[in-house]
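> Structures are listed in the sections that come next.
Read the figures in this text as sums done on the coordinates, not as results from a lab. As the structure is a prediction and not an experimental result, all values here were calculated from the model. Cβ atoms are built from the backbone, for glycine too; each structure is taken alone.
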Structure 1
């Protein structure tokens, strides 16, 4: 069982750099480009998480700054930017945890909500999921800041299985989002239990049938290396 081998009460993040193959399929033909997800720690102890995918036809970048307190991520800044066939979009967010406010610089306004405990941004929630998995949890409920509102994502561990990689077998945990509003929608996440639940693959499809997938090609986390999924 997954819970029997999870490292309870050992939730610690470690810097990593991971290379992915990213594919967008919006109904005409799929676009596949290289992408990179990286977690680093600043001199002041703050963490910086980035996801970047650049090509001649499309660019996407996301960035989140956060601290960790009591095994909970506290995001302070988030930025999302796209161009090319993805269209030109910019969204950013600044969270003040003392005042419990969120400012949206791209709209030049405060968000219309009080920041709740555990609020995550669009990429930090995956790192929060990693910490929760390290602590043996199998169900997750995250509130995500999205534009001027809050979305609630509910996830559950669907299964755990072994997978061959270039470094040998690894234990993989597959997580599904449980509260999609439309039958065609789904979100599935695969993470490596043997590498502090590093993200191996993420596959999303919306109600229109458009899909996004990122799949790990190689990664370094601490002194450990992983390739081939």
Structure 2
């Protein structure tokens, strides 16, 4: 998970004639096991495809925040060896993604944005329970799982939209969808430890419903969680 890429590396994608079908297959493969209760509308992917510089600038911020979130979890739970191992790997991979997005923006004459509030992420964090340390830890990890799952769904949906029109961005998204899938599964697995399985499934379902309702209340912007 924590491997790095050469600064000039561009991952190959299929030839143009079969790229859209291959992207569709990758999308279906990546989202098949996603737990999300709602799907991103095609209108979001079409908007993001038209306004890729804005999407990429926002994407860079999200990658930075994802890496910092993993490192913050390590700071909160340094004695949890499994969590530390998984989150160091996640933070390294997210940092690699950040570098790739920045390089892509630079090649296209774009500028990364400054850090800004993410209403989607903020709303999820406000719902974290703080009545016990065990539940606080579980909820922090489940919020991470939700963010990564939604990112997986959106990256692969956008890939299916631009596969025939922007090979460079398609190559980036071709890698990121499956990576985000691994990440949400890692967060979910960590959260499920040391808690009653029946309680956990019901609790996770509640988070999924909250995320579905949150997405339904948001407008459509060319950002990762817009």
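> Mean count of other Cβ atoms within 10 Å over residues 93-100 computed as 14.9: which structure among 1, 2?
1
> Have a look at 1, 2 and say which one yields 27, 17, 7 for semi-axes √(5λ) of the Cα gyration tensor in Å, for residues 69-124 alone, as calculated.
Only structure 2 yields this read-out.
> Supply the structure label, taken from 1, 2, corresponding to semi-axes √(5λ) of the Cα gyration tensor in Å with the calculated value 26, 23, 18.
Considering all the candidates, the number was obtained from 1.
> Ok, one more. Out of 1, 2, which one gives -24500 for helix-only ellipticity at 222 nm (-39500 (n - 2.57) for each DSSP H run of 4 or more, over all residues; to 500) as computed from the coordinates?
2
> Just checking, which of 1, 2 has the largest value of relative contact order in percent (Cα under 8 Å, 6 or more apart)?
Once relative contact order in percent (Cα under 8 Å, 6 or more apart) is tallied for 1, 2, the winner is 2.
> Name the one structure among 1, 2 that FRET efficiency 1/(1 + (r/R0)^6) of positions 109 and 133 (r between Cβ atoms, R0 = 35 Å, to 0.05) of 0.45 was derived from.
The correct label is 1.
> Sticking with this one: Taking distance in nm of label points 7 Å out along Cα→Cβ at positions 173 and 213 from the coordinates of each of 1, 2, which one would give 2.3?
1
> I have 0.45 for FRET efficiency 1/(1 + (r/R0)^6) of positions 101 and 197 (r between Cβ atoms, R0 = 30 Å, to 0.05), calculated from one of the structures 1, 2. Which structure is it? Could you put the intermediate results ahead of the total?
Values: 1: 0.45; 2: 0.20.
The correct label is 1.
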